[in-house]
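Given below, in the form of structure tokens, are the structures.
Just so it is clear, none of the values below were taken in a lab; they were calculated from the coordinates. As the structure is a computational prediction, the values presented were derived from the model and not from experiment.
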Structure I
Amino acid sequence: MLILRQASVRDLELLQAWDEEPHVNKSDPNDDWNWETELSKAHSWRELLIAEADGVPMGFIQIINPAQEETQYWGEIAEGYRAIDIWIGPPGYLGKGYGTAMMQQALQRCFKHPDVMAVLIDPLVSNIRACRFYERLGFQYVEDRTFGEDDCRVYRFLRTDWEARSMAGWKPGN
């Protein structure tokens, strides 16, 4: 069973260790999450979540409201969006369906807010495995875009698609 829980300062060493994993570093090479500071801050526009599989921490998700996020990473953007960062820490959990389950729960969290019309994600262009993963889940390609030093692909998942698929009993990966 996979659950999402709030990340806290107790997760500092875990997140720092995951940042050193080659597959995590490769997907986010130019970012310093500054965990010591960020884990101690609470923001109304952000959730920092740890995914646990059968009680074992194995993944991380950040969900933000990009219109309110303090660095304006996404630039000027209207209300009605959420943006997700997601990764699995220990490599032994890759390729086993955990990412799909994590994303399903993240999308549910995002779309429980009636004002959210779409969810955004921005994997590196070079991260072909991640791009294929998001496409399989139903994310639609929007554009290639440079964020800081990173060339990324922007994808979105529309509320209308979520509602149609949810009514049909769809779950990501089905």
Structure II
Amino acid sequence: MVQQAALLSPEALVAEFKKNGVTHIITIPDSETNYLYELMRVQPWLDVIPASREGETMAIAMGLSIAGKTPVCLIQNTGMMESGDSIRGMGLDSGLPLVLVVGYRGWTRHGITPDSAARYTEPFLQAFGLKYYLVEHDGDADRISLAFQDARATNRPVVVLVGDEYHGFNR
């Protein structure tokens, strides 16, 4: 009997977003997140805001937070590292809770990580003092709620590292 690998479905992420009152997703659409992007776009309770750069997502999220909304920045680890100053200035220094959902590009789960983006992701988060949770499959999706709880309790950004590609959703 062949056992099917545990997968991360877009539905699991969207369900966690809804459970936590997310009103806006700020993202840079790409091929890896296409299934998730398409599912988010059809949710009547959720606004998806495309951005041109990852650092820009922090500024948009800060404005939405000040307006009483609950945004999430959906970005990739490479863009997160490029956004260090925005994370510092608008995330850490603002004192607003923010959840960043970060694609863990290059992470292999096997300890052999030839992609430097993956090798530097966790040290980057540790250098900024950012708490993070790893989500690899639907069974981990409740960690997204933990990230929201931490962000609200500390008024600081908390990161959800997505260690798997988003898979297709059921229509």
Structure III
Amino acid sequence: MYEVEVKVRASHDAVRERLVELDADQIDEVVQEDVYYDAPHRDFAETDEAFRLRREREDGDEDVRMTYKGPLVEAESKTRKEFETGVDEGETAENVFEALGFSPAATVRKERERFALDGYVVTLDAVDGLGEFVEVETETENDVESAREGAYDVLRTLNLDPGEQIRTSYLGLLLSDDASE
């Protein structure tokens, strides 16, 4: 499965208004905290991979998921092969990762509002330390190009420019900000 994602910096107020005009369905509002891990056997920064444990909170409930993201597969979007599964006990998973030599590298915290529009998920992200972003994403088995072009169309419908997309992950953006300080 491929996750096809296009992300731009944008003020949420104007995009939220446009989503209302378009009668987009609000999916949810959540807080996510992603702990990214370094591997003992290879450098994920060099291989362009990511391994994380995500805690998602909504209305007092918590969902924990483990995710592996492969390297980017194209230059036109932030498309990656992705494998994700639920975890019953986040603390136990952390202990397993650390026992196997994985070490926490960084944490990304964000508040997210998600909407459904034209078969895509539009997410308004407020990322601690980085600001406001809009992501448009979908999953596909193999038609990455059509999915990407559809994501670009959704951005245009939201009065956003696909040419301003940011292919760097939030983790990469945070680490580059840390490196420049």
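A value of 16.4, 50 was computed for Rg and Dmax of the Cα atoms in Å; which of I, II, III is the source structure? Working through the options, I get structure III. Looking across I, II, III, the calculation of relative contact order in percent (Cα under 8 Å, 6 or more apart) that yields 29 traces back to II.
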